[in-house]
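The data blocks that follow each hold one structure.
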Structure P
Amino acid sequence: MADTNWLRYNVSTVVFSPSAKLRVTPQQVEIALARAQRICTLRGARLTPMRRRVLELILQADQPPKAYALLAELEQERGRLGPSTVYRALDFLLAHKLIHRVETSNAFVACGDAEHSHQSQFVICEDCGATEEIQDDEIVASLRRLGERRGFAIERQVIEARGLCPACRTGQRQA
């Protein structure tokens with residue numbers, strides 16, 4: 001499995017700033033974009049320039065950006081756009097499992113393992129907002145099993161656990 005530990009975000013602020021300190025390198029962004037292109041090609045889908053740019057902005061963000069923050073950045077680059085332009089791109093990226101929605105903040109993160117179908121869970125720091133995707137098939141199976149025992153057919157799981165990240169727990173967080 002590829003090392004995806006560099007896909008970490010901070011969701012504590014809502015302002016998207018492309019000039020903010022990047023948590024991923026430009027080379028890692030390019031690798032992820034090339035991987036997304038390969039996945040779309042294999043699936044018979046088209047990663048248009050707009051969809052690619054939205055994914056690129058999400059990958060470059062030091063926090064999971066919201067749709068309107070993405071729209072503002074795109075409008076600076078391309079002029080006036082409608083919100084539907086960004087929402088269509090986000091819908092495509094979600095449908096092809098290239099990104100995930102962080103439900104509690106209605107923001108978006110790049111998927112760390114887009115090649116394999118999976119359900120993700122997120123751990124989110126209450127202090128600094130650091131967000132990491134985790135994948136635990138046992139959690140998925142357990143919730144399905146518990147739902148079935150109660151007569152439910154679980155179709156979708158949203159798990160966002162909140163607590164303190166290691167840096168905040170030890171007081172080593174850098175401002």
Structure Q
Amino acid sequence: MNPWEWPVFWDDLARLGAATILGGAIGLERELHGHWAGFRTHIMVAIGAAIFVIGGTAAHGQNIDGPSRVIQGVASGIGFLGAGTILKLSDKMQIKGLTTASSIWLAAALGIACGLAEYALATASAVISLFVLGVLGPVEKALERRHKLRKNQDQDESDDVFQLPL
């Protein structure tokens with residue numbers, strides 16, 4: 001048996017290349033906005049997930065049990081990496097890093113899809129995710145500013161009610 005099979009190599013390279021490109025796209029968006037886990041982290045997570053799926057599939061053939069267990073392990077295990085990016089700020093009721101943690105989990109999912117050669121699913125997911133991160137992020141911030149402004153105005157109005165006339 002020849003340990004090096006060129007068709008398998010090219011197939012694996014395509015899967016890993018797709019994981020690199022799609023994970024990199026998500027990571028680049030995070031990097032450009034100054035978030036903790038950026039370009040290289042997301043690429044490495046996507047490649048790692050793809051490798052686990054490709055290896056699990058190679059080890060178990062087309063039997064669904066092996067890859068299914070690998071996917072379950074990656075999906076739960078990557079949560080620990082993502083959890084490391086979440087911080088609760090002690091002086092405020094504020095949590096930071098949830099979107100970064102979810103984008104790391106997403107990079108793993110993109111890697112899994114690429115590892116399964118589900119390129120259409122992976123690409124569509126990446127496009128939608130980039131929309132959510134790139135377009136809806138600023139919308140969310142604008143809504144938060146609006147909410148804070150209204151809250152401050154409501155508080156100012158309630159302060160006016162309790163002031164004694166001089």
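Values quoted throughout were computed directly from the atomic coordinates according to the rules given, and no laboratory measurement underlies them. Since the structure is predicted, the reported quantities are computational estimates derived from the model, not experimental observations. Cβ atoms are built from the backbone, for glycine too; each structure is taken alone.
When log10 I(q)/I(0) by the Debye sum over Cα atoms at q = 0.15, 0.26, 0.27 Å⁻¹, for residues 96-135 alone is computed across structures P, Q, the figure -0.35, -0.85, -0.89 traces back to Q.
Consider the structures P, Q: one of them gives -13000 for helix-only ellipticity at 222 nm (-39500 (n - 2.57) for each DSSP H run of 4 or more, over all residues; to 500) as calculated from the coordinates. Say which. Working through the options, I get structure P.
Given that volume of the Cα convex hull per residue in Å³, for residues 40-87 alone, derived from a single structure, equals 85, which label among P, Q identifies that structure? Please list the in-between numbers first.
On the way: P: 85; Q: 53.
Comparing all candidates, it corresponds to P.
Ranked by distance in nm of label points 7 Å out along Cα→Cβ at positions 48 and 80, structures P, Q are topped by P, which has the highest value. Each of structures P, Q was scored by distance in nm of label points 7 Å out along Cα→Cβ at positions 32 and 72; the highest score is held by Q. Name the one structure among P, Q that Cα extents along the principal axes in Å of 53, 46, 31 was derived from. It traces back to P.
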